[in-house]
Structure I
Amino acid sequence: MKLLEERIRRDGIVKEGNVLKVDSFLNHQMDTTLFNEMGKEWARLFKDAPINKILTIEASGIGIACIAAQHFGVPVVFAKKSQSINLDGEMYAAQIESFTHKKVYNVIVSQKFLGPDDHVLIIDDFLANGCAVMGLIEIIKEAGATLEGVGIAVEKGFQKGGRELRDMGVRVESLAIVDGMDASTGSITFRPQQVR
């Protein structure tokens, strides 16, 4: 998606350790107009799939997933990183390691909101090593739901996550795939877009 690539080139900051900082428009301050265009694109790419739920993980995926969900006309369920007193009933759970935070989280989804009749699209802001998506897939399997695909805003194509998911037969639609970054120059190389 050229619009997203242009925004990453303009406002993204490359830091040491393969970190791409996009907090001015994607995952701290959010450009909802950009999110709307991203949602339209995922709706176009997944128009053939019978999606009735979008699943994401708190916190950075929630804004993107909510705006994208408007284009599908479906609810968003997000995996919580902590138990709270207002959560009741049985939960699906998975362990997820965050690339950015270098932390392992136990994430949970209430069984009330995900079940065997659901056809799920996972949406998230970043795909690096794939740990978050793998954890969400584990929850979908535990629920007996059907995974229809994964929509990612920014995939780090030089890390293993996207390749491993595709090798498993998972449909992954990333709107921008970064093939390389150089913290010393701030340069970012994108994988050429294929017409889909």
Structure II
Amino acid sequence: MPGDLLHDEGGAALVEAALVLPILLLLVFGILEISFYFWTSSLASKAVQLGVRRAILSDAVAIGPGLDRAESTTYWDGRPPGTSCSPAPDGTSACPRFSVACGAASGCQCTGDACRFGFSARRLTPILKAMQAVMPDLTAGNIEVTYTTNGFGYVTRPVPVPVNVQVRLVDMSYKPLFLRDLLGASLMLRASAQLPSEGLLTR
């Protein structure tokens, strides 16, 4: 009967399933995608932690005054031996200050009083190998190492001078597995870790 067709709910469940299923699939794959992204981010954080631990025990990848024993004779030029490098209340210091960031692509870029640094790709290798233990796809081009004087130490002692060492990921991205059309071809991965130096001489 025509009236019975108006009240027939036999296909309602199918229509509802067709409406709900795409949303459910999007939710499931979204949860998977987010989980993979945070897992990869966690690996990136672990990689830079391993990298900075290796960096503080290795020769500096920046070759120059203050970081290399052979290059440091002019670093203390004209300064009274034994004077503390701690900044005075007015912010001045008896010791030169610098911050030098080094990467395979750009070499070493420096700001400060003692900026005559070259880059050693060979010295970057042990840092890279330490980081590849958790992220095998890393290359030298994905690593930036920064050395920044921290005000510790004294004029002429020690060499290399005390610095804070930071290892940072650059040009590293996560490529979505399921939601590339929604999230884009890649998502940037950002991770860095910093520790004070322990001599910057290979043991």
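Taken together, the values in this text are just the output of simple stated rules run on the coordinates, not laboratory data. Not measured: the values here are computed from a predicted model. Cβ atoms are built from the backbone, for glycine too; each structure is taken alone.
Just a few scattered comments:
- Distance in nm of label points 7 Å out along Cα→Cβ at positions 22 and 126 from the coordinates reads 1.0; which among I, II: I
- Test item: Cα extents along the principal axes in Å, for residues 94-173 alone calculated as 43, 22, 21, pick one of I, II: II
- Value 27, calculated as relative contact order in percent (Cα under 8 Å, 6 or more apart), assigned to which of I, II: II
- Label whose coordinates, when percent of Cα pairs over 32 Å apart is calculated, return 11 (choices I, II): I
- Per FRET efficiency 1/(1 + (r/R0)^6) of positions 30 and 70 (r between Cβ atoms, R0 = 30 Å, to 0.05), the highest-valued of structures I, II: I
- When Cα extents along the principal axes in Å, for residues 46-149 alone is computed for each of I, II, the one that comes out at 36, 32, 22 is I.
- Highest-scoring label, criterion being distance in nm of label points 7 Å out along Cα→Cβ at positions 62 and 158, among I, II: I
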